[in-house]
Structure 1
Amino acid sequence: MSAVTSLKDVIFGDLEREVGFTRKVLERLPAEHFEWRPHERSMTLGRLGLHVADMPDWIRATVAADELDAANAPRPPEKLTDNAELLARFDRNVVAMREAVARFDVANWDRPWTMRRGEQVIVTRPRPIVYRIWSVNHMVHHRGQLCLYLRLLNVPVPTVYFNTADDPTWVFE
C-alpha cells in the first residue's frame, strides 16, 4: 500500500468494477425466461437475477450500520415482470450503496456486525468478513451462476473478467 492509498481505497477499490460488470450481466437477462431454471433445485432466472440485483443493498447494510434487524428489513418482491424493473432496482441499490460507502468511517472497519430478528441475535461476525464474503463475493458467485444460465439459454455472455466466447473484447481493468 503506497502512502497515498487510503485504507478506504483498499477496502472498496474493486467495488465499482464488480457492480459495473454485474449490471452488464443483468442487462442480458431475458424476461421471457424469468421462470426458467436449469434444475429443479435451482433458483429461477428471475429469482436469481433479483437476488443479485439486491446484493448492493447487502453491501449498503454492511457498511451503513453495525447491525441489521431482519424483522424490519424490506422484503424483495416475489418476482419482477421485466428487465427494466430489475435494472431499476439494481441501480437504486447501487446509488444507496455508493452513498453508504462515501459516508463510511474506516475507524468502524474492525467493528463486529450483527444480524438480528428483533431481540434474537442470528449472527455476529467481523465486518470485513460480512462485507467481503457475505456481500461482495456472494454477488460475484451468483453473477457467475447467471452467466451459466445465459450460456444454457443461448444468450450471449458478456465480458466480466476477461473475454468470453461471445464477446472477444479483452478487458483488463
Structure 2
Amino acid sequence: MELEKLKEELKKDLGQKLYNHSIATMEEAEKLAKIYRGHIEKAKIAGLLHDCGKRGKDDNISHAKKSAELAIEKYGIDNEEIINAIRYHTTGRVKMALLEKIVFIADKIEPNRAYDGVEELRKIAYSNLDEAIIRSLESTIEYVKKRKMELNIESVNTLNYLKEKK
C-alpha cells in the first residue's frame, strides 16, 4: 500500500490525537533516516504505523506487538525490517537494526511530546542515536520503578547491551 493510502486508512482507524502523533513520528523518522543514512521510505512507513494497534491508555507495551500484527494483516506490510521497527518501538531489543533505532527514538522525540528531558533527548538523537536510546530507556526504567509498575525485561536487556557496546 502506498504511503498516502496508508495515511487515509490510518486516519479512519485512529483518533485525531493518535493520528497526529503517528504523522509527527513518521516525519521525525524521516529526518533521522536522512541523517543516519537509513532507508527513508521504510522509516516513514514504520513511523506512521508504529501505533496502529494502540487502543486506550493502559496499552503501553502490548500495543507494539498488536501494531506489528495489524501492519501485516490490515495494512499489507510484508517487510520484516518495518515490522520489527514497529514491534520493538516501545522496548527496544538487543542488536537493534538502524530502522528499529530510528523509529524507537522518533516516537520519543516527535514535536508533540512534552516531558522533562525531551529537549535534551532531541539534541542527542541528532548526534548519537545509541546515546539517545540509552537516555530514553534510563528515563523510562526510572519512571516505571518509581511507580512500582512492571518492568519489561527487553528494555533492561536493550539498555545493558547498548551500555556495554559504548
Structure 3
Amino acid sequence: MNINLLENALEKNDVEEVERLITEISSDQHDEAVPLLIKHITLTENLGIRNALAIALRDIGNEKAISPQIDLINDPKTLRSRGTLLYALEPFDCTEHLESIVQQFVTGNFEVQAMAYQLLESMDGKVPAEALLRSLQKVKEQLNEIERQQELHTKVLDFLFDSNVT
C-alpha cells in the first residue's frame, strides 16, 4: 500500500477510501504509517475517519498512539464520540493517564463508562499517590452526588404515589 495514497484520501476526507487503504497497511509499513495516522486522528473533524484511524492504531499496537488519543478523549470536540477512542486504547497500559480515564468513567455515557472501566481494570502499572488520591476523590464525589439524587428522586416518587388522582 502506498502511504501517499492514504494521505491523499485522508486530506480529501474520503472515509471509504481511508478504510480500504488502512486494511492494506502491511506490518513493514507500520513505522511509516503511525506518524501519519496520529497526525490525522488529531486533525480530522470527520468521526468516521477518526474512528477508523483509532482502530488502525489499536491494531498496529504502537504506544505512540496513547497520548494523542487521550488528548482527543479530553477534547470537547469528541464529547459525544469517545467510546471508540477508549476502545482503541484497550491493548495498552494507560496507567499514567489514570485521571483522564476516571474522568471519562465519572462523566461519560454508558458506552464511555464501560470502556473506561475496562481500561481501569486492565491497568497494571504503579500509580502516583497524588493521581490515585485525586481519582479516588473524584469517584467519591460522584457517588455522593448519586446518593443525593437518589434521595431527591425517592422523595418525588413518594410525592407522586401520595398524589390524588382526578
* Structure fact -> One of 1, 2, 3 was used to calculate relative contact order in percent (Cα under 8 Å, 6 or more apart), yielding 26; that structure is 1
* To do: Given a value of 23, 18, 15 for semi-axes √(5λ) of the Cα gyration tensor in Å, point me to the structure among 1, 2, 3 it was derived from.
  => 2
* Asked: Here distance in nm of label points 7 Å out along Cα→Cβ at positions 84 and 116 has been calculated and equals 3.5, so which of 1, 2, 3 was it run on?
  -> 2
* Structure fact -> distance in nm of label points 7 Å out along Cα→Cβ at positions 52 and 140 gets 4.7 when computed on, of labels 1, 2, 3, structure 3
* When distance in nm of label points 7 Å out along Cα→Cβ at positions 36 and 132 is calculated for each of the structures 1, 2, 3, which structure yields the highest value? -> 3
* Out of 1, 2, 3, which structure matches 13.6 when Kirkwood radius over Cα pairs in Å, for residues 12-107 alone is calculated? -> 3
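Just so you know, all these numbers are worked out from the coordinates, no wet-lab data involved. Predicted model only: the values in this text are computed from it and were never measured. Cβ atoms are built from the backbone, for glycine too; each structure is taken alone.
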